[in-house]
Structure I
Amino acid sequence: MATSDNKRLPALTLAALGVVYGDIGTSPLYTMKEVFAGAHHPVPITPDNILGILSLIFWSLMLVVTLKYAAFIMRADNRGEGGIMALIALVQRHTRNPGQARALMLLGLFGTALFYGDGIITPAISVLSAVEGLEVATPAFKDWIIPITLGVLLALLAVQRHGTGRVGGLFGPITTIWFLALAALGVGNILQAPQVLAALSPLHALAFFQAQPGLAFLALGAVFLAVTGAETLYADMGHFGTRPVRLAWLGLVLPALTLNYFGQGALLLTQPEAIAHPFYHMAPDWALYPMVALATAATVIASQAVISGVYSITNQAVQLGYAPRMLVQHTSSLERGQIYLPGINWALFLAVVALVLGFGSSTNLAAAYGISVSGTMIITTLLVYVVARRAWGWSRPAAGAILLAFMAMDLAFFGANLSKIVDGGWFPLAFGAGVFILMSTWKRGRDLLKERRDQGGLPLSGFVESMAGSSLPSIAGTAVFLTPNPGQVPHALLHSLKHYKSLHERVVILNVQFSDVPYVAMADRVTVTHLGDRFYRAEVRFGFMDRPDLSETLQTCAGVKLSCDLADTTFFLGRETLIARPERDMALWRQKLFIAQSRNAGSPAAYFNLPPNRVVELGTQVEL
């Protein structure tokens with residue numbers, strides 16, 4: 001690593017603590033409680049069971065987070081970016097078989113849909129579990145837990161439109177204090193029962209499975225709560241780089257989590273009645289209220305990271321063609337990744353409120369938590385296997401060995417979580433299935449729409465030749481016609497000729513493509529080809545994490561082969577009126593769903609930041 005990068009390493013590591021590890025860092029608030037006192041197959045509190053559970057938690061952290069994600073999955077970056085949408089794009093790039101590419105795309109889409117299930121449960125369970133600490137202080141707060149939780153969540157989502165830049169600088173220091181507090185609480189209790197450290201040996205986990213195999217398997221559903229948030233290491237590594245993320249995990253997060261879990265285990269060895277809320281019972285009486293405040297701040301930060309992740313994934317899905325255009329507000333002129341999606345924000349708020357009111361406690365929510373995350377982990381493992389084989393050139397035995405090892409862990413956790421379906425696990429699955437139907441319908445509908453357009457399209461080259469030397473009146477200025485197919489005449493151009501019976505001095509056929517790479521340099525974005533006479537073809541490429549600002553990008557046309565003065569340019573957009581027809585290539589109900597999505601999609605003029613007073617829309621009808 002360069003010297004300048006080494007100098008930035010401490011700052012990047014501190015920032016990574018605040019963004020990457022909020023979710024997994026707040027798991028100690030509820031994990032041990034759910035294992036031993038949850039509504040779903042609680043484990044009896046005995047010394048052997050405590051040591052067995054602690055051993056399972058520690059080795060889950062080591063194998064799932066350290067080995068699988070930090071050491072292996074984070075290698076599957078898409079030019080520095082991670083996350084399941086970046087992984088889908090990477091897999092698509094290295095898959096030549098169309099049938100396989102489609103199957104892998106659908107698999108990745110389902111993993112993305114499951115991510116949304118995690119995105120609505122994490123804020124609900126983390127904030128609720130933190131506020132429940134007030135109940136430990138005094139029963140007088142019992143009736144106020146839900147209202148306070150909803151107030152915190154409302155405040156969190158209400159400030160999203162202002163961006164996180166102003167408060168983001170506090171995330172790292174607050175999270176650092178949180179992890180130091182976790183470690184301090186753990187050490188204080190471990191000193192009271194140091195025999196708990198024997199659980200560092202995997203033999204206690206094996207003995208637990210040998211003595212009570214059925215109960216041990218079901219307990220994995222609660223143990224898994226300790227590793228939820230592992231996907232965030234991969235999803236957010238593009239913001240900080242792999243080295244700061246790994247350093248934060250090994251240098252502070254893993255030791256702090258281990259000490260805290262073992263501290264809770266030591267407390268239960270000496271005071272089994274503390275299981276009502278072992279995390280808060282670790283703290284001395286004088287520190288209870290400060291710990292509730294610190295825990296609430298930590299869970300807000302954890303929720304912020306998940307919310308930002310939902311924004312980012314949605315924006316990537318839009319640009320890769322898996323979701324309709326929607327309003328995207330950039331909340332920072334310096335950081336291109338800081339965005340706000342109003343529609344997604346308030347849909348998220350309504351879903352989180354419904355969860356808090358519907359489930360009522362972190363214990364009830366824990367029954368719904370885990371199944372979507374474990375499903376996403378399985379899909380990530382499968383997709384990374386494809387990357388190992390096709391992008392890294394691994395042999396089938398080597399890639400297969402890694403696949404089987406990680407898949408065994410993933411399937412064990414997923415199987416244990418399946419037993420929670422009746423108690424609430426159905427919710428994230430149903431939510432994910434709904435998101436998957438929406439995304440796959442949009443993708444299929446757009447493909448069909450492109451086919452319909454292409455069927456009746458005119459070749460652009462022949463049209464340009466026919467217009468050479470045309471006696472049509474000329475209008476001063478430039479006309480830009482946006483089209484999804486740069487080889488055909490845009491429908492908007494044909495309609496313009498029909499209605500205005502004239503052509504501009506310069507006619508630009510503009511095609512925008514979103515690449516399977518995160519970013520495209522400004523110098524490489526625009527390619528202009530002079531087709532003859534007054535006609536030009538401009539092809540613009542954006543990465544799936546770029547801001548698709550055509551007004552800014554088209555300025556680079558000047559001095560290439562085309563002068564593009566926005567004040568003298570009119571943008572012509574086609575707007576289709578879609579008509580559903582039975583016995584077509586897509587079920588009628590999906591056609592109607594796609595039409596509804598299209599009607600509610602954001603305006604392309606706003607999405608591409610075109611000057612509103614320079615845009616003309618021309619409509620046409622298309623039968624699906």
Structure II
Amino acid sequence: MRARGWDELDILIVSGDAYVDHAAFGPVLIARFLEGRGFRVGFCAQPRWDRPDDVLAMGPPRLFVGVAAGNLDSMLNKLTAQKKVRSEDQYSPGGKTGLRPNRATIVYSNLVRGAMPGVPIVLGGIEASLRRIAHYDYWSDKVRRSILLDSKADLLVFGMGERPVWEIARRLDEGEPITSIRDVRGTAFVMNKGEHEDLEASRYVRDGKPVVLPSYEEVRDDLAAFSQMSRAFQYETNPGNARPLLQRHGTQAVWFNPPAEPLDTEAMDALYDLPFTRVPHPRYREPIPAYETIKHSIVTMRGCFGGCTFCSITEHEGRVISSRSEASVLREVRQLRRMDGFSGVITDVGGPTANMYQMRCKEERIEKACRRLSCVHPGVCENLVTDHAPLVDLLKKVREEKGVRKVFIASGVRYDLAERSPEFVDALAKHHTGGQVSVAPEHVDEGVLDKMKKPGAESYERFQEMFDCANREAGKDQHLVPYYISGHPGSTMRSMVKLALYLKNKGIRPRQVQDFIPTPMSMATSMYHTGLDPFTQKPVYTARSLREKRMQKALLLYWDPAHHELAREALAIAKRHDLIGSKPGALVPPARGKGSLSIHERRGRRGRGRGKRRP
């Protein structure tokens with residue numbers, strides 16, 4: 001600040017992540033974006049939360065403090081699906097844990113409120129975005145109210161925040177008080193008693209009444225009301241036709257404006273042309289794991305129209321794809337080429353889904369009016385442009401750039417789209433696969449796939465056949481690495497047995513299995529909490545106990561002796577004792593010795609002898 005001649009900041013950003021000056025770090029992206037519009041921006045990374053010294057180091061800002069937990073929800077960042085503390089924090093130097101508090105958005109916001117009375121506080125980032133309504137919190141097993149109320153912030157920016165945060169900063173800079181900024185798309189605010197009671201007379205109602213969600217008290221106490229809230233919310237996520245939402249919390253209420261309009265190509269290009277150094281702050285002496293993963297990668301798009309129920313990308317980034325131009329991507333390739341340590345290998349060219357680049361509805365009019373929750377389920381929409389030619393052309397130009405030796409795609413590939421483009425699959429196999437490529441079929445049971453909003457196994461098998469053919473033509477020995485989820489709503493022990501047998505028959509031994517984690521706001525989380533499908537209101541079976549979740553996961557790791565005991569217990573519950581043994585069709589071997597018996601086998605042995613426990 002002294003070097004720049006600043007006596008105060010305009011805006012201070014507080015983040016739970018280490019400071020890496022790279023566009024993949026959301027709070028930093030917003031800071032650079034605001035700086036590029038002439039604001040004096042300071043950044044406070046991973047401040048101490050037991051005292052205000054760190055957040056006060058640069059003094060109170062003139063306009064507002066922006067608060068974000070970081071690139072991940074702080075509870076997801078800390079705890080696993082089994083509610084155990086993770087051994088590493090990917091967004092901290094050296095992977096060190098304990099550098100951010102639980103529920104970081106709330107803690108930081110209250111810290112700032114106490115340290116800087118009267119300074120407006122604006123929440124942002126994925127934690128605030130996905131906890132903006134009353135939501136189920138897996139780690140406390142409770143329904144929590146909107147994060148706005150617990151944080152005592154003035155505004156909450158949800159989704160991708162460039163447009164909203166710029167408008168907030170501009171209007172504050174023009175002298176408008178934070179209390180009157182109530183009409184910015186992509187924001188939410190608290191209404192006090194009296195403001196929300198008579199919606200007919202409310203000054204916030206302009207183009208018709210808002211959709212009134214079931215109140216916090218209703219969704220806390222009534223599972224059906226929670227399920228209905230989840231469904232109603234989903235239908236108001238398209239910026240083209242979304243209506244305002246209102247949810248009462250006691251004597252207060254939270255008002256949600258419609259989502260912000262997605263960035264067009266010109267705005268995306270300008271965003272990624274900002275002067276990122278692409279390196280961590282020089283004060284760090286240890287590597288930051290997340291940075292090591294993405295430092296030689298390039299983002300080409302954002303958003304996802306897949307609508308998978310277990311994923312929150314759509315709720316945060318939106319279902320409309322925003323893509324960069326070829327010229328913008330190639331400019332970044334040249335910048336990357338000049339970086340120290342760049343060996344000519346670009347580790348990823350993609351985004352949330354690599355092959356959705358430049359895919360949109362064939363007509364903007366149809367896109368704005370559409371209320372489908374997925375463009376690809378139960379089938380690919382006839383109005384969706386699935387042409388992979390722009391991506392194939394872009395990849396060709398990237399790999400032809402001087403100094404570039406290899407260009408890989410490490411982002412997820414949507415195989416039900418990829419199978420429509422033999423040209424893309426050929427290019428993927430020939431040029432952009434480093435021995436293996438990750439895809440996510442997730443399951444094979446039709447009932448479970450329906451709850452996930454994922455295509456059937458036959459779609460994955462068609463893609464696999466195309467990929468194998470392309471490999472043979474290219475003279476390469478490369479493989480798909482399929483990802484599967486255990487414990488997802490709808491998944492019974494029998495359906496997991498079906499998946500395990502499918503994997504064994506195909507000779508697939510998955511190294512990584514995702515144990516389903518109910519993250520805030522996703523539709524699968526609503527199913528997990530309520531036991532109801534929010535779209536049909538019909539019951540959905542869900543594995544609730546941590547042990548059952550471990551058993552389901554063990555079935556997919558059937559080949560690993562460390563999981564055999566749990567797998568045998570799971571097979572006993574599924575009444576598939578025929579799959580325990582040494583015969584060719586068995587899934588796991590029989591128990592060897594007393595110490596390796598499953599809990600069900602031990603109970604069975606104790607039950608013999610007329611109820612007396614055997615010594």
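Here are the numbers for the structure shown:
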item: Mean count of other Cβ atoms within 10 Å over residues 152-159 from the coordinates reads 16.1; which among I, II; result: I
item: Highest-scoring label, criterion being mean count of other Cβ atoms within 10 Å over residues 256-263, among I, II; result: I
item: Answer label among I, II for the case where FRET efficiency 1/(1 + (r/R0)^6) of positions 232 and 280 (r between Cβ atoms, R0 = 30 Å, to 0.05), calculated from the coordinates, equals 0.75; result: I
item: Identity of the structure behind 11 (criterion: relative contact order in percent (Cα under 8 Å, 6 or more apart), calculated), options I, II; result: II
item: With Rg and Dmax of the Cα atoms in Å derived as 25.5, 87, matching label from I, II; result: II
item: Parent structure of the calculated result -9500, given that helix-only ellipticity at 222 nm (-39500 (n - 2.57) for each DSSP H run of 4 or more, over all residues; to 500) is the read-out and I, II the choices; result: II
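A short reminder: the numbers here are calculations on the coordinates, not readings from a lab. Computed from a predicted structure; not experimentally measured. Cβ atoms are built from the backbone, for glycine too; each structure is taken alone.
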